[in-house]
1. Upon calculation of Cα Rg over 2.2 N^0.38 Å, for residues 155-250 alone from the atomic coordinates, which of the structures I, II produces 1.66?
2. Where is relative contact order in percent (Cα under 8 Å, 6 or more apart) largest, in which of I, II?
3. Assign the value 8, 25, 27, 22, 12, 6, 1, calculated as P(r) over Cα pairs in 10 Å bins from 0, in percent, for residues 131-330 alone, to the correct structure from I, II.
4. One of I, II was used to compute distance in nm of label points 7 Å out along Cα→Cβ at positions 75 and 307, and the result was 2.2. Which label is that?
5. Say we calculate distance in nm of label points 7 Å out along Cα→Cβ at positions 19 and 387 for every structure; which of I, II gives the highest result?
6. If log10 I(q)/I(0) by the Debye sum over Cα atoms at q = 0.07, 0.09, 0.11 Å⁻¹ is calculated from each of I, II, which structure is the one that comes out at -0.44, -0.68, -0.92?
Structure I
Amino acid sequence: MIASQLPLSGITVVSLEQAVAAPYATRQLADLGARVIKVERPGGGDFARRYDTTVHGTSSYFVWLNRSKESVTLDFKNPAGREILDRLLDGADVFVQNLAPGAADRLGLGAEALAERWPRLIPCTISGYGTSGPWADRKAYDLLVQCQTGLVSLNGTPEETARVGISVADIAAGMYAYSGMLTSLYTRATTGRAHPVEVSLFEALAEWMGQPAYYTRYGGSQPPRLGTQHATIAPYGTFPAADGKEVLFSIQNEREWAALCARFLGRPELTDDPRFATGSARVAHRDELNAIVAERCARSDAEEILKDLESIAIACAGVNDVAAFLDHPVLAARGRWRDVAVPGGAMVEALLPPADLTGLSARMDPVPAVGEHTEAILRELGRTGAEIEALRADGVI
């Protein structure tokens, strides 16, 4: 489906973005038809382009986060470059930036300065720890925020902590920036007022820490690190099968517990055993319970265990690696893959956005090369070929 038929067609986003959080937010706007003009540094562009080279020479991060965008190289600290940026903002609905702490304000690109000149523009600021407070000047990367929110202390085994294996703080911030911008666009459409949006990585991930925060504050200790086991539900985790594969299943209520005892463990008397009769009791006696479950699982192959658990309506799954996830039958059967071009012309498979809008297909346009659209956009702004060449010679673009 062409962008003009999508919900955000007619919306223009100018983004001084890099790394993960801001590009993830703006890519989702692009998925819905917004025109996203990505402003990059002349030369190398967004440093996330060089995180790795695994996707036909392009970073896996960059390919994931930047489809359907237009790339403009621009030194906006140069007066000539700043004039071009201002011209872009003249026609923009949303301005996104995740520059270094304080940089936007120093450049006159803070929310207040923007509101004075462009009152209908929606500024979105993505920072590490917020633009005020004692840590406003600190840089923040994903793992630093995982550590500061306590997430790393919850993740891993009793012997060792571990980072979450994806950029979870960046993703959380990108999601809240995206929903915040959608909300502000809606409010502007209904009231005429443009509300600036601000999201920090720390506060985004802090929201996701809500359950362990309540558990710790009112329970007196934080949930233990238990690997794949659940801190407050048992049995819930992975168990090795006879063939060496692991299976995961979860007991969520007493009906499931009774079915597991009678029809999988073959020990119906455990249903009312005082050690296991309630959810809290099962957690308190987790080691004894896990030993019983592990002994049963060790007598069957993984496929047989999954079949038995599914027959009694117990939620269960094998433990996939990433390659198995890529070949998942649900993704194939539901047609979730689309081809997207990357710099150099190669095609890669990309997942459709998870939110389906009936009757609409997401925009899945190419990932841009550095500065690929600079000349075309400058011509839109009225610059001649000679002027563009002069800007290039001066290092402005």
Structure II
Amino acid sequence: MEDADVIVVGAGLAGLAATIHLQAASLRVKLLEQADEVGGRVRTDEVEGFLLDRGFQVLLPAYPELRRLLAPESLDLRFFSRGVLAEGRDERWDLDFSSRGRETLVSLARFAAKRPLDAVAVGALTLRDTTIDATRLRAAAPTETGRELARWHISRPTIEEIFRPFLAGVFLDSELTTNSKMLHLVWRCFVRGGAAVPADGMRMLPRALAELVADDALSLSTTVDSVDGGVVSSADSAVPLKARAVVIATDGTAASALAPAIRAPEWGGVTTWYFAVDEPPLRRPTLMLDGVSGSLMNTVVMSEVAGTYAPAGKALVAASVPGDTPALSAIRSRLGELYRTSTSRWELVAEYRIPRALPRMRSNHVFTSPAKVGPQLYVSGDHRDTSSIQGALVSGRRVAAAVARDLRR
């Protein structure tokens, strides 16, 4: 007799979404997670009163799949500015669309005056992406993101100073080789709903999803050693578990180790540093981009985004660099230049080196990979859809639909 209709391996966002949809289809599900908490790569640590997301992570509340499962407002979201500060070769661009104050309007007018063709091009791209149906964006012929920006007649200086550091932080792709369809889908959600974090850290997203899972379905601290058809073996269980179907919802590399039919993705890595400071070096919740030094750093005062990220009397600064990790001394030096202040007394709270942060999506990336990979075996995750929270949640729903359909036959 089976222990469940379906066993889901991995309680990241895709595994949680798959479990929710499978239970909605009246199937008995066991959800197994190796870690001591749900979330996969979406986790938050508490250190000396600071909230530290494991790597710089944000939530786009306009993600359609998120709204299918949750009311984003239930996460107590705190928002970034709708715009950026970008360090250029000749001046700093202040492109903040969240405020209509005089300084903001002057800054936007300065950019439009100095780069009028870019202002028109970005405006046209934004209007197109936010008004047409998303299915048309997904159906477009793909190219590399860098080439797509040039196709929209955005100048090289604006790409290098603004778009490259911004998108390198989003896609962890400093060369802008990511599939251009992903550019348009993310830009659409960013412009429509902005970017935010839950007041109690990004961990609240998987925790909120876990609350929708039946109490007896989830098993934490359970390592799966092998999967063979509908049989799952674990050193934490004396007897293998059996099910009519198994969904592997780990990250792509771990999934490929459990099932050779699953191809491991190429990964984009990132290093994130968190610093405790006495006074915020910037009193706005605005992402700052470094498009000059070559590091493609993005940095933000997280405690200005969400005061809950730092204890009273302190501020928390986050800095992230994709790819190779610079020396801490170089990071401190560049942060001092960007914030126009001394960083000698900034206390390093934590450094996160995450080589497997986000699956790469080259221009030939297939946005929808098959859910079924073998007899009784299915796979879910952002590496099977788009490398994003949206992609992970969509993949969970797609695999649940495939499993439910097959088990009803």
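Bear in mind these aren't lab numbers, they're just calculated from the coordinates by the rules spelled out. Just so we're clear, the structure is a prediction, and the values are computed from it rather than from any experiment. Cβ atoms are built from the backbone, for glycine too; each structure is taken alone.
1. That value comes from structure II.
2. II
3. The value was obtained from structure I.
4. Clearly, the read-out refers to II.
5. I
6. I
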